[in-house]
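Next come the structures, one after another.
Just so it is clear, none of the values below were taken in a lab; they were calculated from the coordinates. A quick note: this is a predicted structure, and the numbers were derived from the prediction, not measured. Cβ atoms are built from the backbone, for glycine too; each structure is taken alone.
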Structure 1
Amino acid sequence: MKKALLLTTVAAAAMLLGGTTTLAQAKTYNQRGNALAGYNVKKYKTVKNRNLFVKRYTFKSSYSNIFQTKPTSIHSTKGKTATFKSNVFLPVTYNKSADWGNPQAEVLSKDGKTLYELITKSSGSNQGWIVKYNLGQLRSKFGISTSHMDALRRASYDHSVGKMTSKDKQIMKYVKVGPKFNTGHGQSLAMNPKNGQLWFIGKPVAVNSNVQRVSTSSLKPITKINFKLKSTVTMGSNLTFDKHGNAYFFTYSNGGWAPKGAVKIYKGKIGSKSVKFHLVMQGLRNRPGTKPQSMAYNAKRNRLYLVSDSSIASLPVSKLGKLKASQVEATNFSGKREFEGIQFTKNGSSFLLVNKGAELMQATNNKF
């Protein structure tokens with residue numbers, strides 16, 4: 001791959017943070033040539049994994065009262081057994097009614113004590129922001145996962161109506177709201193565990209795409225890399241990294257040389273100035289669901305997870321390209337919630353981000 005070119009510290013956009021306009025500057029690089037390695041389509045194969053496809057459905061809400069105090073659960077209905085139970089009821093309203101009601105992605109720290117949530121303004125919007133939660137302090141000081149599960153939502157709601165109590169103010173000290181920026185679809189936020197860098201895909205499902213690095217302190221983009229996989233291949237809308245710093249995304253085939261609906265998996269590297277990917281020459285014959293919501297990595301089990309609504313599939317990283325059907329796990333779930341993402345702590349505990357309303361749900365065991 002040819003060396004990427006530094007354009008200059010560019011462009012500067014006004015971004016809103018707590019009512020204050022701030023100037024964001026990101027170093028931008030233009031990458032020449034194709035970022036995707038060449039491949040022979042005749043050598044591409046798929047493994048016939050179990051078909052647990054879930055069709056698109058009308059999303060349901062989990063609550064009759066947004067200030068929930070008791071956890072709800074969703075359960076596996078087919079495939080690998082799993083149960084997820086409410087752990088954190090995330091804010092839905094902050095400045096005005098339901099303005100935090102469209103979460104798109106989550107990133108959880110290895111110890112499970114810090115959560116980054118990417119929220120977009122509305123469904124289909126390309127603008128949003130990141131909220132950083134100190135879950136460790138919010139859990140230990142205010143019981144948001146146990147005795148006072150409504151406390152976080154009440155504090156953010158009280159902020160919206162200008163009636164914050166002293167307790168509300170204490171709670172919101174552990175919630176950092178980042179500035180607005182162009183997020184793309186927003187569902188690709190991911191952290192590289194090898195270097196702690198936070199990235200997202202700024203232009204998903206596009207030939208001329210970009211990835212952007214976000215500061216974990218300012219919560220705004222600081223680096224942008226423009227690139228093209230190749231003229232006939234669009235960038236995916238999801239992203240994850242394994243423990244070695246390898247980047248992954250997946251797409252669904254539209255037919256042609258790969259079976260229609262098959263899962264294509266791409267592996268590569270995102271560097272400081274350039275990206276490179278290659279197609280894994282074996283995909284999955286059966287996709288988990290209609291819409292690819294997100295992708296994740298579980299270091300404890302060394303597996304990749306493909307998330308769709310009420311359906312999650314996973315596969316071992318060590319077997320990529322030589323998978324057997326029996327090595328692909330899949331689960332269908334009850335509840336008809338909107339699945340936004342899944343994350344794992346270093347001990348394998350899994351946390352599922354769902355919507356209607358936004359909440360973090362934890363698996364009842366760490367074997368998912």
Structure 2
Amino acid sequence: MEAQASLESEIRRLIAVVGPIPVAQYAALCLTHPAHGYYVTRDPLGAAGDFITAPEVSQMFGELIGLWSAAAWKAMGSPENVRLVELGPGRGTLMRDALRALHVTPAFRKALVVHLVEVSPALERVQRETLVNAGAIVQWHRDLSEVPAGPVIIIANEFIDAIPVHQMVKQEDGWHERVVGVTAAGNFTFGVRPEPVPHFERVLPKSVREAPAGSIFEWRPDNLAFEIGRRVRDKGVALMIDYGHTESEVGDTLQAVGQHAFADPLIAPGAVDITAHVDFQAFGAAAESMGAAIYGPIEQGDFLARLGIEARAQALKATALPAKKTEIEAAYARLTQRGRTGMGRLFKVMALADPAIGPPPAFAN
């Protein structure tokens with residue numbers, strides 16, 4: 001509570017000095033403030049945290065990603081030294097399960113060095129504990145740019161959604177940036193800049209340009225997409241798994257989550273997670289401009305089905321006690337089903353690769 005109050009006070013002081021700040025700046029302070037940011041100060045995952053990601057739902061997810069990585073490595077020509085990179089690795093669960101599955105491919109295990117890109121000291125400590133007996137060389141970095149050059153396999157599960165979004169509001173005279181200010185009563189509130197951003201509409205798809213007044217368009221800087229595109233265009237592949245939309249469109253998807261329930265992003269800064277849907281079309285276009293070939297996105301349910309999740313679930317159930325069988329069935333449903341409680345449709349999977357490699361596993365027509 002003290003850290004939350006300190007961050008809230010700091011944001012208020014900033015707004016008092018410079019005026020209302022962009023939504024993206026507000027979210028960045030809430031999430032990654034070096035002393036009080038949400039990701040900096042806690043482990044948000046699991047039943048005791050604020051949300052659960054696919055690797056925490058079942059070991060099957062990480063195992064299949066590991067086997068996908070091995071198949072991608074073979075498609076790359078089996079380089080003797082490859083960087084297996086995970087962006088935002090959470091508790092290290094995905095990588096732990098992936099490395100365990102890779103015991104069936106000893107040549108790949110011998111060739112790889114694991115690189116984890118993590119900004120949270122709290123989560124890095126958990127990752128080190130999780131992977132202490134992983135049987136692989138593991139290195140930590142604060143940014144993808146710190147990972148050494150060379151053949152690379154990049155995994156990003158629920159990473160892009162946590163990158164703060166800018167929100168633009170269409171008005172009669174153009175697109176205005178959405179901001180966070182403080183009301184006379186002292187509460188945080190959304191507003192818009194009085195002046196439109198010059199020529200902003202020129203960078204928008206036609207469908208967005210023609211949206212009615214009052215529409216909100218969200219965008220993220222292309223830095224990460226550019227860096228991944230540059231990395232994979234020469235003997236590399238990447239796998240991006242996240243919730244979002246396949247085509248650029250208008251809509252307010254900014255949301256906050258705390259204790260497994262939706263929360264108000266303007267209340268308790270630093271104490272709740274703030275995310276927004278991923279624009280896969282924009283991300284893919286930016287990476288493609290750097291020379292990467294883009295595949296998908298496809299729905300997570302289809303992706304896992306192509307990797308054999310049903311057979312893996314049956315294999316696990318074959319030796320499981322009744323209670324464990326029920327748990328495996330529930331996890332399988334959560335990861336693949338397309339209904340309200342499933343992740344199969346909302347989550348999309350996009351692959352990026354060196355054009356010379358061709359379609360990565362699960363993406364061939």
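Taking 17.3 as the value of mean projected area of the Cα convex hull in nm² derived from one of the structures shown (1, 2), identify that structure. Show your work: numbers first, answer last.
Numbers: 1: 17.3; 2: 19.4.
The correct label is 1.
Ranked on distance in nm of label points 7 Å out along Cα→Cβ at positions 27 and 251, which label among 1, 2 comes first with the largest value? Mind showing how you got there, number by number?
On the way: 1: 2.9; 2: 1.5.
Sorting by distance in nm of label points 7 Å out along Cα→Cβ at positions 27 and 251 in descending order puts 1 first.
Across the set 1, 2, mean count of other Cβ atoms within 10 Å over residues 59-66 reaches its highest value in structure 2.
When you work out percent of Cα pairs over 16 Å apart, for residues 283-354 alone for each of the structures 1, 2, which one comes out largest? Intermediate values should be presented prior to the final figure.
Working: 1: 47; 2: 57.
Top value of percent of Cα pairs over 16 Å apart, for residues 283-354 alone goes to structure 2.
For the read-out distance in nm of label points 7 Å out along Cα→Cβ at positions 203 and 275, a value of 1.1 was computed from one structure; give its label from 1, 2. It traces back to 1. When relative contact order in percent (Cα under 8 Å, 6 or more apart) is calculated for each of 1, 2, the greatest value falls to 1.
As an exercise: helix-only ellipticity at 222 nm (-39500 (n - 2.57) for each DSSP H run of 4 or more, over all residues; to 500), calculated from one structure in 1, 2, equals -2000. Which structure is it?
Working: 1: -2000; 2: -10500.
Only one of 1, 2 returns -2000 for helix-only ellipticity at 222 nm (-39500 (n - 2.57) for each DSSP H run of 4 or more, over all residues; to 500), namely 1.
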